[in-house]
Structure 1
Amino acid sequence: MFYTKIIKELRKKTDEVILFHSATGKDSICLCDLLSKNFNKVVCVFMYIVKGLDYENRYINYALKKYRNIEFIQVPHYALNSFIKHGYLGIKKDVNIEANKISKIDKLIRKKYKIDYSVYGFKKNDGITRRLMLNQLKEGISHNTKKAYPLMDLKNENVLMYISDNNLIPPFNYSKTKPSSGCDISQPEYLSYIKNKYPEDLRKIYNQFPLCEAILFRYENKTE
């Protein structure tokens, strides 16, 4: 189903939506533009791994300046609790911390803003699990959970074409050989890119995940 039809169906249900926005990713950039043109208010939820990274804030500030009917709220990524529980990459450990889920964050934000519907950038070509889930939706909307997936039938090239055709900010990409997925703190290529382009951000990453320094050291010195 084409994304415009899904958005049209969603607009019949509500004039305000929540968008889980990665800040730097192509699907989020595309969706933010689409939703801002069709809804009175869009609350963008950015889940951070490391708070206050300049390169991510650059994208957030771009969106805030471009679209007058959106707002951003920043919350810890649901995976952070698991990282803390296991002391992942040297983060300060707390075995008593409770697990978190995106559904829990979604529920809290809906309650706070009194908005019923949430929008996600999931696509069928993201993987077999996503495809199986999205194939069950007839209109790109789960009316039971009140979650919508306007991009479900698009391919990555379709999303990139939309971004280009509408002169939007290009998505963040740290590697020419593989797709990036935001704040990839375990990937040496990501850490190397951040070191060269955003050294202050690298220091913030090291402060929270000190073992990332060893990952980058091994990568730069080929000691693996």
Structure 2
Amino acid sequence: MKVIVIGASGGSGRAALRALLDQGHEVTAFARSATTLAADLDSPRLRRVAGDALDGAQLDAAIAGHDAVIVTLGIRESALGVRLRGPRATALDVRSTGTRHAIAAMRRHGVRRLVVQTTFGAGETRDKLPWVYRLMFAALLKPQIADTEVQEEAVRASGLDWTLVQPVNLSDADEAAEPHLSVDGATRRMVVTRGQVGRVLADTLQRREYVGRSVAVSGA
């Protein structure tokens, strides 16, 4: 497949790129810093496009000609800093606005398959979040979770062949084991690595049973 990853410079985005390349796909990395992605991602099947997901015209041009879209947008700054003063380098609504631009471009170009990484504890899994994490979300992540829920609503209303991937707490550790996946919000360990999430994002593209579903991802 020809797959574009929007938000490709973040940890999950880079992991998705690696997984997609390992599977033999042709991949476009779309991010403001796409041209500075690590050299270990070099491949003749990887194209780097520097662009801003908040710019609908840039995203429209990038999505044309692809078979599928993966969205891994987010804010990489300190959660406490974002909560106290707002983000310094990324718009607070980057998830919802960037995803809406992607959906509009996909409709224009006839691209059907959409996989979007959000977070466990947003949307339909809100009530399944352990109480200690609910406190953390309220204290540190409330504005970001609110935007994530707007993002999810846009995906559900898109009319596309969508899947929402909701990982629990993310880690940069190395982990070769397969994570636990669930469509009913059931979790095991409340931590999963970005490498595992990247593989789930890539695998989900071709799993038709996940179309129109939200998939919780946790440690096995």
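None of the figures in this text is laboratory data; all of them are computed from the coordinates on show. Every value quoted in this text rests on a predicted model; they were computed, and no experiment measured them. Cβ atoms are built from the backbone, for glycine too; each structure is taken alone.
Quick one: helix-only ellipticity at 222 nm (-39500 (n - 2.57) for each DSSP H run of 4 or more, over all residues; to 500) came out at -10000 when computed from one of 1, 2, so which one is it? Don't skip to the answer; put the middle values down first.
Working: 1: -13500; 2: -10000.
Among 1, 2, the structure yielding -10000 for helix-only ellipticity at 222 nm (-39500 (n - 2.57) for each DSSP H run of 4 or more, over all residues; to 500) is 2.
Tell me which of 1, 2 gives 45, 38, 36 when you compute Cα extents along the principal axes in Å. Don't skip to the end; give the middle numbers.
On the way: 1: 55, 42, 36; 2: 45, 38, 36.
It traces back to 2.
Comparing distance in nm of label points 7 Å out along Cα→Cβ at positions 136 and 152 across 1, 2, which structure shows the greatest value?
2
Have a look at 1, 2 and say which one yields 2.2 for distance in nm of label points 7 Å out along Cα→Cβ at positions 120 and 184, as calculated. Mind dumping the intermediate values first?
Values: 1: 2.2; 2: 1.6.
Here the read-out was taken from 1.
Which structure, out of 1, 2, was FRET efficiency 1/(1 + (r/R0)^6) of positions 8 and 88 (r between Cβ atoms, R0 = 30 Å, to 0.05) derived from, given a value of 0.10?
Values: 1: 0.10; 2: 0.90.
Value 0.10 for FRET efficiency 1/(1 + (r/R0)^6) of positions 8 and 88 (r between Cβ atoms, R0 = 30 Å, to 0.05) corresponds to 1 out of 1, 2.
From 1, 2, which structure was distance in nm of label points 7 Å out along Cα→Cβ at positions 56 and 96 = 1.6 calculated on? The read-out was computed on structure 2.
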